[in-house]
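J.: Got some structures for you, see below.
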Structure P
């Protein structure tokens, strides 16, 4: 336990973590990407792809742009694809803009884009000039809403304050920096190139010198991340003037470099679910006590009146909104199909412009609307039980979870407890399984794409 004085609010938050239901489920496992979707044979891809490209845009659609380069591979990251070299930037952006402009020429006017996300990889590895002309192309070719949220995901090693200001001047209004931890020793073990002090200084200056929404990501459950380290991470994050903060559980997927380090004893053992649950609960209580608003199970908005954090893209993508996808490795969903753009960079660049370089295509599940309802409601953490009236089997399960203490039901309002919010990914999965027809099987997961893309399983930014 952290060395805190008995009267401290921090200790009080720790003492209230004994009701977070660490044994409610055997494992914490999310809904598979494109659950229940029906794979389309490759012979049908060209015709369907043209249908996707030329389909009208609905109101409140999203757009995602993937930048598949990283200066180095962090040992916990499953999204590394291509080593960054400066000469890659301009040709890639040329192709990305050409893809964007071609699709705009095929699509009828109308609709609106409510949120745009530039993810990776490391979008801010691109030069200032390339980032700004890409932003300009987006504003020129897509029907952006007047209050469109435009997020640039970045890492501090490539993202000077001057480059950040240039991106804001070009139209971005939200910056997301993945920190994971402010503990320097832990960061070095994970492959981070900057100290925790460097990361904190950078974020503080970014908040002070820009008027954009500035968001940072933290991870809990990292090897060696004890109570004291997690307390320190939150202490620092709360001191920076951030607009928003994400809290993500570390998921140790197969084939990550970190697995070899764990096997060799180069890192401390993974934290168990009970500790992860306790760390999550402590962080939620700390943030709520400091006046932050919990917008989703993982995302919090600052009480500062100077910056209005909406978290629009992340909330919409979890609620099943259509998303146009551009760039090698991007995932999207439009016109009744989920798709992934070619993740092999050479193949992507070599594909003729008149062809969308698709690597995977599936017809969305007939239950997609129900899945979106489930995920959107449980991610929000509070919803009217009437939303689930068409699905009595789901209401029955929710009432059972009320008996376990995972949620409360009062006057037709369902609210997840902190324990329920921790277990929400598993609860979403179990609810989806209840309404999936027996003959329908989960669609195999394609090559892992960016975490913010539709084809991915967890919303998180892994760059710092």
Structure Q
């Protein structure tokens, strides 16, 4: 391979190790019209009821799933598997997805398997898949040297991982020549560094640390010889919200300092949500293969750092499966050829782990699993253009009267021909495709503009005329100056 070389053979070494893998799949929740709905808390309530009513299901899930977790946006939800042997992952992923699907049916909502809603992510909410890999000698913990080796191996292969999973090309309704807009626009997938082991000196040392949101110091008097003194460092600030990171108490991540050493692992966070079960499993299996390969190399060879890592990351984010990567000799290799070589070099570890990659390198890319650009139907194209320019407050004259209904079901007649002041809004209705009871992709979108006035949403139609508009800033300034008598 490109970033390592073997000096001696030790084919039996990997058999002395075990690999555990955990998967976290985040999803967006959709209403029946294809729009985001803030239903995560209600979804958890329904999931809890399903488990309370079915003790066999509960007992089965306890062996596979750690939890359902809330995310920053109430239209997001995730399930988290336990750390499992790779051969147990398929059942766990099936169980986690099914629990969300069944709970969603109780609420009449849908689970959406893309990282971005094609029109309602700006850039948030954003969801993705996290894969956690730990590799340790059987009946032992993952030590610092092992944590470092697995991280650095996957760090070198991070452009391939991004290209392999990239499938979020639609951002705010349009294609923008970026293969994974999740990686491009996320604020919590910052590039991380190559790992080093930091061993405190046998003298007093000031160690920088985050404390209640502020940079403070800890005075280390002495470290001793314990394993905890060896910290795997990838960035000085101990940030964990990055593209790839070692986790656990053997790192300088403050959130992990009180965790059990059994939680030492490498977390891969750049993976776009995959619709097909086999695709996420293939990516997880390849990362597990690589974990054993990294340990083998740490004991029998040398691992080097990709000197073109930043350039290759940028190409992966932009081009996805069509990327080419620069190597140490200055030559380029296509992602597809790189992936084939990566699989070929690590396949022997699949036999040890008892799992086999199914759809890589070719089958995954033969089927159309990436969101295509949407067909868009505008009810009032000119008014939508005004709204997108930031002019959200408007005075509108309706071409014809219409009946509208408030949230309580009370109906009102809005008369045509007179100015009405309100806030411009938009209502989406999307046609979507389902597969395996999950929303796979969207086809068309209908955009209807609304004028929100005192609890009423008035649908706007062709012939309605915008008399004047204001941005939020202009409206605020007018109110502020008006309040002082100017």
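Any read-out appearing in this document is the output of simple, stated calculations on the displayed coordinates, not a laboratory observation. Since we're looking at a predicted model, the values are computed, not measured. Cβ atoms are built from the backbone, for glycine too; each structure is taken alone.
J.: Distance in nm of label points 7 Å out along Cα→Cβ at positions 97 and 297 computed as 3.1: which structure among P, Q?
T.: Q
J.: Which structure, out of P, Q, was helix-only ellipticity at 222 nm (-39500 (n - 2.57) for each DSSP H run of 4 or more, over all residues; to 500) derived from, given a value of -9000?
T.: Q
J.: Thinking of P, Q, which structure, once distance in nm of label points 7 Å out along Cα→Cβ at positions 289 and 369 is computed, gives back 1.5?
T.: Q
J.: Taking relative contact order in percent (Cα under 8 Å, 6 or more apart) from the coordinates of each of P, Q, which one would give 23?
T.: Working through the options, I get structure P.
J.: Continuing with this model, one more query. Please state which of the structures P, Q yields 0.85 when FRET efficiency 1/(1 + (r/R0)^6) of positions 129 and 329 (r between Cβ atoms, R0 = 30 Å, to 0.05) is computed from it.
T.: P
J.: Could I ask something else about it? If mean projected area of the Cα convex hull in nm² comes out at 21.8 when worked out from the coordinates, which of P, Q was used?
T.: The structure behind it is P.
J.: Matching task: 20.5, 57 is the computed value of Rg and Dmax of the Cα atoms in Å, for residues 145-408 alone. Pick the structure from P, Q.
T.: Clearly, the read-out refers to P.
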